[in-house]
Structure P
Amino acid sequence: MELTLYGFIFILISLGSFWLVGSFYGLLRRPKIYFPISLAAKMSVAAVFGTLLFMVGGIILSTLIFNSEMQKRKDYKRWPTIFIGTAISTSCLIFIYYSFQFLVWDALKRGI
């Protein structure tokens with residue numbers, strides 16, 4: 001039961017971190033953009049599984065997803081979008097790594 005709760009918390013943390021950082025970027029950008037939860041979900045799944053499978057691949061995969069979604073906009077510029085996508089992915093993966101480390105440490109202390 002508790003392992004399921006830890007998995008759910010991990011999913012919420014990874015999804016929430018991408019959505020919050022992406023929404024913050026959308027608010028600061030001119031013109032303002034809406035950062036949908038579906039894009040955050042795609043990026044978080046790509047980041048987590050890409051990191052597990054290919055180490056740095058999580059940053060690359062989530063940046064590619066961000067770049068492909070931003071290409072649909074009329075004001076798309078390639079290199080600033082790649083830079084921002086990499087910054088969002090890196091900062092979220094660092095946050096996910098440390099939060100997961102604390103979740104595992106808590107689970108080990110409890111004896112799960």
Structure Q
Amino acid sequence: MSWIGVELIIEGLEELCDRQVQEKLWLSDGSSDVSSFSEAVEKLFTDSALGSALDSESTGYSPALVDSFRELRTQVAKIDQNRAPAIILNDPILLDIRSLSVKTLHLLKQQLL
């Protein structure tokens with residue numbers, strides 16, 4: 001198993017869980033913290049090295065958690081990221097992503113105990 005940035009995974013999941021956080025970050029005027037759907041997904045799967053670990057089946061996580069990460073990756077791939085943040089925020093698929101992110105974060109925190 002190679003390095004996986006669990007802190008980055010948690011941060012990415014927390015952002016994808018919460019519409020209020022998304023509105024604050026994704027619709028920011030730049031005077032405070034700024035993020036986007038793309039950045040949250042990048043943090044979760046790329047910056048943390050989780051995506052590579054999933055591809056090589058070397059996460060070290062439980063099968064249930066790995067399945068949840070894979071399902072989440074499938075769902076985020078359905079979002080057209082080339083749209084305005086306000087439109088992405090109201091995409092019905094994002095409702096599923098939020099719910100799945102909550103579930104995945106819960107599974108991850110259980111495994112970290």
Structure R
Amino acid sequence: MSENIEDLKSLINKYEQDGPAKLFYALNRKAWEMAEMLNSINLKSIKLDDPKDKTFERLRFIINDSASVVTAVKALGDTAGITNDEDKDTKNKKYQITTPESISNVLSDK
């Protein structure tokens with residue numbers, strides 16, 4: 001393991017960021033991409049009589065799973081207190097990891 005101090009600080013910083021907020025924005029983007037993809041397909045152009053064409057089955061899969069994606073996005077948004085400012089929401093350090101160094105830093109500031 002040849003990680004340097006900066007790599008380790010970066011790793012710790014990720015754990016201090018708001019993971020649920022980051023997941024909210026990722027899932028929200030995926031929901032948007034699903035909608036864009038569905039809107040780009042004309043159902044009249046699907047060859048239903050071709051047994052090798054799986055387009056319709058794949059569309060049904062996406063449509064069926066869309067409700068669970070939307071439910072997850074809404075629940076994460078409510079739970080994570082999303083403000084619609086992605087940078088602010090994901091960089092929020094509400095999960096501070098307590099280490100001997102962090103305690104020392106707090107005490108030395110007093």
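With distance in nm of label points 7 Å out along Cα→Cβ at positions 14 and 30 computed per structure, which member of P, Q, R shows the largest figure?
Numbers: P: 3.7; Q: 2.6; R: 1.8.
Once distance in nm of label points 7 Å out along Cα→Cβ at positions 14 and 30 is tallied for P, Q, R, the winner is P.
Tell me which of P, Q, R gives 51 when you compute relative contact order in percent (Cα under 8 Å, 6 or more apart). It traces back to R.
Which of P, Q, R yields -22500 for helix-only ellipticity at 222 nm (-39500 (n - 2.57) for each DSSP H run of 4 or more, over all residues; to 500), as computed? It would help to have the intermediate numbers written out before the result.
On the way: P: -29000; Q: -18500; R: -22500.
Here the read-out was taken from R.
Comparing Cα Rg over 2.2 N^0.38 Å across structures P, Q, R, which is largest? Going through P, Q, R one by one, Cα Rg over 2.2 N^0.38 Å peaks for structure R.
Any read-out appearing in this document is the output of simple, stated calculations on the displayed coordinates, not a laboratory observation. Since the structure is predicted, the reported quantities are computational estimates derived from the model, not experimental observations. Cβ atoms are built from the backbone, for glycine too; each structure is taken alone.
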